[in-house]
Structure I
Amino acid sequence: MNHFNPDYRQLTDHIEAAELAYSTAEAHGILVGMLCGGSSNWQRVLLEDAAPDAIATRECISELEKLFLFTAEELRSGQIPLQLMLPDEHASIAQRAAAIRDWSQGFLFGFGLGGQQESQLMNGDIGEALRDFTEIARMNIEDFGELQE
């Protein structure tokens, strides 16, 4: 296994500097979804609107590539739980809820890019997981802001 240690805040800084259209959680969800769905052309998706020659974009690509390889190894090994790129416990409940919603949306999007046949997926554990992610992706984040008041 490689020695990369994903850091949410650091990756967020790279994504924001490169002005990507996705949050950190959503980008990671896309990577995981693509890996699970059988697609690996993440650069085409995540970097669609990024300036290819910008230093910030190149640095972001490097970090995302490390994350992609790390995540692929996590999924392949099956020995450690998948580490989601989400804010830590110091973030507000609303921020953490938004991140898990974004991650779920990203996963569904990335998984869909794999071209899996829907009829084969909606049964069993995979179908249940996809339905759960769909429900999370629909979550109303405003409800979580009210909990903290």
Structure II
Amino acid sequence: MKNIHLTDEEIQRYALETENCPKVWTDHIQHCPHCQQQVQAYQLLFEGIESQEQVMFDFDLADLVIEQLPQSKPVQDKPFVFSIAAVVALMIGVAGYVFGNSLTNLFFYLQPILVGLVILTSFGVMVFLGIDMYQRYKVQMKVLNFY
């Protein structure tokens, strides 16, 4: 019969939790002096590690790390906001010009007006989605831009 020893991982597991180990390991360790010696060494090692006291620093490591992080520069978005306001004002002006004189005829000439409304709505949605996409881009760039 060939005597094959347990691996280090198996011996460590046996040293930590003897009850949950397979019966084959337990039988081998009971009959093998080499493995018994390794189990005892690991048990002493684990007891020594558990008996050590926790190291406490007299400073706050998180504060030290945060102090060393670079600060981001503020980004000026005023021209972009003014351009968006101008586009919205232009859309309102165009809608007022197109529909201002014919509000009473709005229900009589529904089809041409409907086409105009669809075009204006589509344009408005595209502008809104473009603004949203640009704002998400700016947020991502602020996260990346620390200099």
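Please treat every number below as a calculation from the coordinates, not as lab data. Because the structure is a prediction, the values reported are computed rather than measured. Cβ atoms are built from the backbone, for glycine too; each structure is taken alone.
State the single structure among I, II that was used to calculate helix-only ellipticity at 222 nm (-39500 (n - 2.57) for each DSSP H run of 4 or more, over all residues; to 500), giving -20000.
On the way: I: -20000; II: -23500.
Derived from the structure labelled I.
Can you tell which of I, II yields 13.4 when mean count of other Cβ atoms within 10 Å over residues 26-33 is derived from it?
Computing mean count of other Cβ atoms within 10 Å over residues 26-33 on every structure in I, II gives 13.4 only for II.
Which structure, out of I, II, was relative contact order in percent (Cα under 8 Å, 6 or more apart) calculated from, if the result is 23?
Working: I: 34; II: 23.
This value belongs to structure II.
Quick check: 76 is what I get for percent of Cα pairs over 19 Å apart, calculated from one of I, II. Which structure matches? Kindly include the intermediate steps, with their values, before the conclusion.
Details: I: 54; II: 76.
Structure of origin is II.
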